[in-house]
Structure 1
Amino acid sequence: MKNLKIAIQKSGRLNEKSVQLLKNCGLNFENYKSSLITTVSNFPLEILFLRDDDIPEYVQDGIADLGIVGENVIAETEAEVRYLQRLGFGKCSLKIAVPNHSDIRELSDLNGKAIATSYPVILQKFLTESRITADIRMISGSVEISPALELSHAIFDIVSTGGTLRSNGLVPFADVMTSEAILISKNGIDSNPVVRELMQRIQSVLRAAETKYVVLNVERDNLNEIISLLPGVKSPTLVPLAEENWVAVHTVISEQDFWEKINKLKAAGAQGIVVMPVEKIII
């Protein structure tokens, strides 16, 4: 069987988590930083390490069958690809930001102003939809310093924590889009059995990342109330304890649900609560 090819970022903020996701799926490969391609030893897959800007077009053109790339990069390249799975990492926002003491207060104030960005396509689409005419100035890297250098009145860039904006005397002005890592494919490839197998592995890892394995002890008199608070994969597993009238309850629950319900569980009589990570969940 011919190996499929998946393209991931060679370096940058998505590389490490993309590699870790694939390894968590049980794929064995060497992450050669100096190489553009590596072969998975236990799965019919080759991994291409590329610039993130190249990934959508490699997938669109069929050079790679699959890719992991930020949604913002897909939008900027306007590549025709299919979204297979949102991956939950690499989350960020793309925002217009202005200097702290700027006289820009409303979107209409951007008319006639210069905006520096590395994402002219996304910005132009937003400005057109907002009926704004502005001078888009393409800058590669260090976009945040352009207002201080009097190259622009505002910037449009990725914002993760906002720390870079603050350190450059900028404040967010308008939200344009949110982005995260996306597993993409060329059209039609998702019917391939190898792709389906890889998708099952990825989805099992993603489900596990959102859930915890919970074990707690409770008296049988309080068991029904505890069970009502613990929606699991199907139903909790009960194990009798040596102490009469006590059982251990084993279940899987989303981490968010657990933290929301922990006080209710304790109030209902739960004791000795143990929370453990889950490696895979296959449904």
Structure 2
Amino acid sequence: MNGILPLWKEKGFTSHDCVSKARGMLKTKKIGHTGTLDPDVEGVLPLCIGKATKIVPFLTDTEKVYEAEVTVGRSTETEDASGAVIDRQSVTTTPSKQEIANVIQQFEGQITQIPPMYSAVKVKGKRLYEYARDGETVERPVRSVNIHKIQLHENSITSLGEAFTFKITVTCSKGTYIRTLCVDIGKALGYPAHMSSLVRSRTGDIDKAQCYTFAQFQQFVDAGNVEQMILPMGRGLNHLNELQINEDQRFAFEHGQVLEKPSDDVNDPFVVKYKDEVLAIYQQHPTKPDKIKPIRVF
């Protein structure tokens, strides 16, 4: 079996839990996920199966869409609702919709973030959450991410007395910490803040409408109709350029040969297809400008 299982990860599961559960249900070890979601987060988590595990880095690198709730007036040690409150500041007057919209628009485009201490980023061979659990603080690397679009939900501003919440939709690049974005938005509004809920509604070309929960997945397994759930490998590569080839060219690409650069204007990396079948992913040869070489061959 080769393809993408469009899983809707429910709360309570780690991404690794999802991979383990899918391996047991499909009775195969060759499964990989495409972007970690914390246990308290639900949403789109495509699982790559069989040959599709070769595209994990490419699908992980795609644009993501998140629905987040920001709570302003309290910050936590983990930057989300699971952590202990470490700072409070009473909000005497809840900002207007326009004031909040003006602030969040400042975060569109290329921004820098410092990953939270409770994250899987490695520093000197050790993950940040391991330092945090040991009570240690280390210098964290500054990362550049891209917020393609950020929108305030209509009628989502809710006063909680000494705090308030609002909801946003964020379209962003790989590696963006929505928790940290929520904290930074709060700072820009003049208050401590944290992310009180999060849902990932899209990964690349796969959104909630195409996804299944594990309970739904089990129904297909029991009925022997698993193939009906699996998306073709190409669905995880729609963000890449495409080179269509003819039958005479097929053998060379299937066997990963170094080839003459095609006349088609394609940017690296690009997907090579024969009709609807994905054969390989190629790129410009690093030392031979007139040649192309394979990155993945399927």
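FYI, it's all coordinate maths here, none of it is from the lab. Remember, it's a predicted structure, so these values are computed and weren't measured experimentally. Cβ atoms are built from the backbone, for glycine too; each structure is taken alone.
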| query | Here FRET efficiency 1/(1 + (r/R0)^6) of positions 58 and 74 (r between Cβ atoms, R0 = 41 Å, to 0.05) has been calculated and equals 0.60, so which of 1, 2 was it run on? | reply | 2
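Output the label of whichever structure in 1, 2 has the greatest value of relative contact order in percent (Cα under 8 Å, 6 or more apart).
Working: 1: 18; 2: 21.
Largest one: structure 2.
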| field | With semi-axes √(5λ) of the Cα gyration tensor in Å derived as 44, 29, 15, matching label from 1, 2 | value | 1
